[in-house]
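No value in this document is a laboratory result; all are computed from the given coordinates. Fair warning: this is a prediction, and the values are worked out from it, not measured in the lab.
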Structure I
Amino acid sequence: MERTRTFSWEDPSIGAKQALHMSGLEYIQAMKDEKIPPPPVMHTLDFRLTSIEPGKAVFSFVPSEFHYNPIGTVHGGVITTVLDSALGCAVHSLLPLGKAYTTLELKVNFIKAITKSNGELTATARVIHAGSKTALVEAQITDSTGKIYAHSVSTCMIFSIE
């Protein structure tokens with residue numbers, strides 16, 4: 001039986017332009033509050049930002065068949081994308097106006113297979129250290145009981161924007 005899925009998104013340049021005039025926390029909070037459209041990838045993979053605070057970001061998603069790889073589990077790229085989003089937003093939440101970041105390194109450990117039977121999962125990222133040029137951040141994907149399905153660590157470069 002064929003399955004279909006459709007989704008829509010807004011112009012991603014809208015939020016990118018507004019980001020130039022806000023601190024990182026203001027920008028991510030505006031996205032969470034739906035004042036700025038989220039990036040299209042969040043619609044594509046159907047995950048959402050559930051909370052943001054300085055140095056911490058939480059995303060959630062419900063594993064679905066459209067996330068699956070050929071062996072019937074959620075594709076590692078989907079897991080990595082959700083983790084990377086949480087990691088980046090945790091770092092971004094600490095940046096003052098005029099600063100930006102990019103990922104220098106990302107490591108993911110896939111601990112347990114994820115399927116649609118897992119129900120809603122949460123990716124929680126926390127900044128371990130934020131300096132003037134780099135930040136170290138970690139995240140985990142867990143279920144409602146706290147069971148860990150994936151763990152990630154990332155190093156981000158912080159730089160000035162013009």
Structure II
Amino acid sequence: MESLVTWFTIHLSGVISREAIVFIISLMPILELRGGLLAASLLKVPITKAIVLCVVGNILPIPFILLFIKKIFAWMRKFKAFQKLIDWLEEKALSKSDKIGTVEFVGLMLFVGIPIPGTGAWMGSLIAALLDIDFKKAILAELLGIFMATIIMSIVSYGLLGAIIR
């Protein structure tokens with residue numbers, strides 16, 4: 001992930017503002033808020049501004065994924081070229097759904113909030129949609145997860161852990 005963040009920051013610097021880079025990275029699957037905060041720290045964006053940009057960027061896709069991903073997948077299945085991609089995405093999401101477990105709300109919140117590879121709002125939204133988790137429950141769990149990830153990644157990205165320990 002760090003190499004992707006570095007690539008985007010290098011190639012977009014000078015083309016668009018530092019803030020726009022952070023926001024765009026936060027919108028992207030895989031990178032999301034974690035990548036946005038890493039980019040913000042590299043680009044020396046103040047932490048308060050970075051948090052707002054990253055949280056908004058990470059939240060924005062959630063309702064669209066929850067509401068429309070199954071319809072988009074159904075439409076894409078009409079084209080043979082997309083069949084393997086859709087099957088892979090569904091398999092990937094459902095294989096991670098056991099991490100959410102029977103306690104959907106807390107499981108989804110932790111899945112989104114603990115910043116490890118393969119987790120985050122995009123995958124959490126896909127899992128919630130495929131498992132037909134209630135929209136309001138999924139939104140709230142993911143928002144709380146994003147705020148949890150924000151705290152963790154702010155400490156890691158901005159070196160606040162070192163400042164606290166000193």
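Tell me which structure, out of I, II, gives 0.99 once Cα Rg over 2.2 N^0.38 Å, for residues 106-145 alone is calculated.
Values: I: 1.50; II: 0.99.
Among I, II, the structure yielding 0.99 for Cα Rg over 2.2 N^0.38 Å, for residues 106-145 alone is II.
Work out the source of -7000 here, i.e. which of I, II gives that when helix-only ellipticity at 222 nm (-39500 (n - 2.57) for each DSSP H run of 4 or more, over all residues; to 500) is computed.
So the calculation was done on I.
Matching task: 14.3, 44 is the computed value of Rg and Dmax of the Cα atoms in Å, for residues 42-137 alone. Pick the structure from I, II.
Label of the source structure: I.
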